[in-house]
Each structure stands twice: as C-alpha cells, then as structure tokens.
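Each in structure tokens, the structures are laid out below.
The numbers here are math on the coordinates, done by the rules we state, and not lab data. Model, not experiment: these values are computed from the prediction. Cβ atoms are built from the backbone, for glycine too; each structure is taken alone.
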Structure 1
Amino acid sequence: MRTLRARSADVVGIDVLPSPFTDAVGSIADPRFVGQHMRGVAAVLHAATLHKPHVATHSNQAFVDTNVTGTLNLLEAATREKARSFVFTSTTSTFGDALTPPKGAPAAWITEDVVPIPKNIYGATKRAAEDLCQLFHRNHGLDCLVLRTSRFFPEEDDVAERRSAYADDNLKINELLYRRVDIADVVDAHLLAIAKAPELHWGKFIITATSPFTLEDCAALGRDAPFVVARYFSDFPKLYARHQWKMLATFDRVYVNERARRLLGWQPAYDFGRALRAVASGEDYQSPLARAVGAKGYHRA
C-alpha cells in the first residue's frame, strides 16, 4: 500500500486493524464486506492471513475462516468483477516437513517442484488456499499467481532457542543465505506478478533472497555451513568476529528463487553479500522500506 500510493495508483487497502494505509477495516471472512470493497477491481493482492505465530493464539477454525474461507471470498469476488490479475501471498511454510531432513543429511534444495508436507494448521490452510487459487484459474479462467514468500518480517524469531543464541541482526543476516528476503524485494515481486499474471496465467513462485549456493553444496551445508559460506565470502569470518556474531552450524534447507527471477523478471537487491557490505561500512543492511514499515507484532484479535 505504501508503494502503490506513492505511485498514485488507484488502490483500496482492507485489513482487520486500522492503519494510515487501511481504507476499510473488516475481515475477508465476511463475504459482504469483501464484495462491497471489491467492486470494479482490476487486480487483487491477497496478503491477508493468520501466520505461524498465531497457532499459539488462534483456533484451527480461525485459520480456516481467514486463510481458506477468506481466500475463497476474494476469489469469488475477483471472478465476478472480472479482475485481470490475482496475486496470492503464500509462504514457504507450506513445504512443512519437506524442509527438515534428518540431522547430518544434506540440506534440502527447495524449488517449486518439491511436494509440500504441511506440519501445522498454518501450512495446511495456506496450501488449501493455493489449491483454491488453482481451481479458480482452471474453472473460471482467473489469471492467478502464487508467491511463496520466505521470512521477511522484522519481528524476533519465534523460536526461543534461536533468540537466546544469536543477536537479532546476526540471525536475520544469516537467514539471507537460505530462508529470508527483504520486504522491498517482496513488494517488487508482487508488483511484477500483477503485471505478469495475464501473460503467465498461473504459477507458483518462491520469493526469497538469491542464495549463492548450488545443489552440489547441499551435502556440505548439512555438515559444516560456515566452511561453505567462507568459500563464497572469504571476508565474512573476520567481519563476524568483529561484531561477535556467529554463523549457523548447519543449514537444513536452501530456498531457490530461479523461477521467479526467470519468469517474473524479478531482480532481488537485498542478499547476504549486500548485507555484509552494509555492515562493513556501518550502514543498515535493511531496505529503506523495511525500516519504514518496522515491526508490527502479530495481532491477537
């Protein structure tokens, strides 16, 4: 919404919470609310969701209401309004148990061809929503692209063990190697998807920072990630030592964004190498947009 408004686009923002960028407050689980605010739309960016941290605060039914029924309401309204593009913000969490190989095994090489194995209600409902998107493309001709985003939120890690073991910036910069993306690059991917949907018609894309690794690195990443990282970034050990940071001992997965770069024409700007250069020069490794948005937390209502 920030970016589209800055471009003077004719946009309507809906959310369950008020904000300077929200035009109408309500739930996408309410079909009347959705219908009222979807009149005349040409494109839909559907980013509304209950997230993984909500598993601890919301019921399974709440996840179904928002992530599945809400998606259905938006798809039906988009079809009625003959929208030219529907872009669904999904998540790499849909891959679930496919992301965690046994200890000591090679890191999982995660492309769009990996079959998801959802491991919680979040992943299951996001996968169901993806299937609804495909159904509406198949049966109603709705041009729909699914963007499976990796981590881009600035909130602290939801795993206490990691929060205690790593400085927050240290952990997030590590994740840029294999499972994180800056929000500015996420926005660029969504705007490209709006434009590309009428050409591509249907597709799923992993949206993550470009990793330096290859498939051949996966075995070593599962045993000794710092050794592999140092092969690509010889200056990282000294820089990390200066900041008293540490690299993760192993990586369990590597997300691959090749399809998004090739078919969407996406060129993510914020990766591990850029972050290292920023830290070395005393600058913020995040994009200006990420700093402007900041941390919002996860709503409880």
Structure 2
Amino acid sequence: MSWPGGPVTVRVPATSANLGPGFDSFGLALSLFDVVTARVTPDGVTIEVTGTGTAAASAGGQHLVIRAMRTAFAATGAQPPGIALSSVNAIPQGFGLGSSAGAIVAGILAARALAGDAGAAALPDDAVLRMATRLEGHPDNVAACLAGGLTIAWDPGAGTGARVARLAPLPQIAPVLCVPDQPLATVTARKVLPAEIPLAAAAANSARTALLVAALTSQPDLLMAGTEDFLHQRYRAAAMPATASLIARLRAAGIPAVVSGAGPSVLAFALDGTGAGDAGVAAVAAADGAAWQVLPLRVDTCGATVQAR
C-alpha cells in the first residue's frame, strides 16, 4: 500500500450516554472536543498529548487511539510501518463523558483516512460503528460520537452488529455539564447494578424513555418527567453520593438532571430564554460547597469530522 505523506486530523465530540432512562442506548453529542492528528512514519510509535490524559502519552502501542488504529488497519489488510500521533484533549477522562469512545472513533477514522481507497472500501460507516462498538463494549457513546445530535443505538441480533437512529434535538435545549474533581471508573459504576429489576420498574422506564424522545425533539416541557430513571441511577447513588445529591437538588429546583453516562458527572438540561439556564445550574451546584466545574455547552450536531492535510 502507498501511504500518504501528510497527516489527517479527526475531531471527536464528548458524549453523554443514557440521559436518564435510555440505558446503554441513548447518546447525546456535546460541544467539547478532542482533536487527534495522525500520520504514517517510517517506523515506531510516537505520541504527544496536551490537555487531559497526558499520562497516556507513554503508553506507546497500548494507547487507545493507537489500538483502534491498528484494529482498523487490520481490516484493510495492511499495517503502516510507524505512526505519529498528536492529540489535543478537552474531554475529561473517567467522568462519564465518552472519552474512550472518542479515542476509539478518532483512531478508526484516522486509520480509514490514511488507508485511502482501501480504508473506504473496508470500513464504510456501518462497519465503523460495528468496530467501534466491539472495542468500546456498548454502542451508545460511539454512536453519538460518530453521528452527532441525539442517537438511539441498538443491536438487532443475528450477528448484524449495532445500528443507530439519529434525531435532531430542539435548538433551544442547552446542556450544562457539572464535572466533579474526582473521576469514577465505568467498571466500578457497572458493578453496583442488579442483574434483575422489577417488572413495574421496567414498565415505568419504558414510558420515561418514550417521553424523553418527545421532550428532546418536540415538547421540552416533558424533560423533567422524561429524564426520570428506574433502571440504574438509584443503584449507583451509593458509589457517587455527591452526584446523586446534586441531581436531587437540581431536580428539586425544577432543572432536569441526570447522571452523565456511568458518572460521576451530572448533565442538566437548561432551556434558552428561561430562568433555568446555566446560572441556575451553577447556583445549585455551588450551594453545598463541592468543587463542581460547571460547563455550559451546546448539542454538537456534526459528530466526528475528518480533515486531510
């Protein structure tokens, strides 16, 4: 294979999964980005990281972006002699904001672009989603990262792999992130979940999930009801008490709020032109003296983008 001399740059958004009741299926792309630049070199692996996750620069071939690139190159039938990677990261790592999904998507898309026609043939968009899902373990974050906007991901079975439906949230919906000072491993958050839940809870969650779609796309007055969860948040509360406390206080103040992904960040939904804006979220977050970083964002509607230079 003839490798390009120039780099490719991939920009990937942060994502918030679940959004309350949409466990392991709903995702929302947010306007907070990692930017990864990769090029083929004569040999070896070099990595430069600025922003969050600088410690991972020493991981070499075990760096998640590099691992995703190698997996994608394998699908094309050729591995480059070496890879140089430069990453400018703004997505907090270990806070339920899809940083691992972003790294995987960035790696796959960078490899596909560097592989040229062979990459495009071996990895059409649906194959990218399937590969990213296998590497991540579930499709919610990678689907939102790839497609942007609001996504619903599912596996139809029969070995066909993950699928995604993309919806456009109302433009006046303004996500506000509350990020604590300490991360929480996703595996820790998953360990506390029960193997079974009562039928009544499952039925209630189904109704809230349907309401959430309506709330985000057409009826924002339903956001409080639509973000109520019966599957996972209450079981995770003991593992992240500050998160559970902030969500309860925000909701008591009339601001819809959920655990972002597996936590411990909190995602609140403000509405442009109303009193429940980011200042209201910040006031509630500051009330107990905890060190919450409050980030007013927008929904990212583009998803991951690739630029060759």
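A value of 25 was derived for relative contact order in percent (Cα under 8 Å, 6 or more apart); which structure in 1, 2 was it taken from?
Working: 1: 19; 2: 25.
It was calculated from structure 2.
Something else: In terms of FRET efficiency 1/(1 + (r/R0)^6) of positions 145 and 217 (r between Cβ atoms, R0 = 30 Å, to 0.05), which of structures 1, 2 is highest?
Numbers: 1: 0.55; 2: 0.95.
When FRET efficiency 1/(1 + (r/R0)^6) of positions 145 and 217 (r between Cβ atoms, R0 = 30 Å, to 0.05) is computed for each of 1, 2, structure 2 gives the biggest number.
For structures 1, 2, which has the highest computed value of mean count of other Cβ atoms within 10 Å over residues 33-40?
Numbers: 1: 15.2; 2: 22.6.
Result for mean count of other Cβ atoms within 10 Å over residues 33-40 over 1, 2: largest is 2.
A value of 20.5 was computed for mean count of other Cβ atoms within 10 Å over residues 209-216; which of 1, 2 is the source structure? Before the final figure, lay out each step's value.
Numbers: 1: 17.6; 2: 20.5.
Label of the originating structure: 2.
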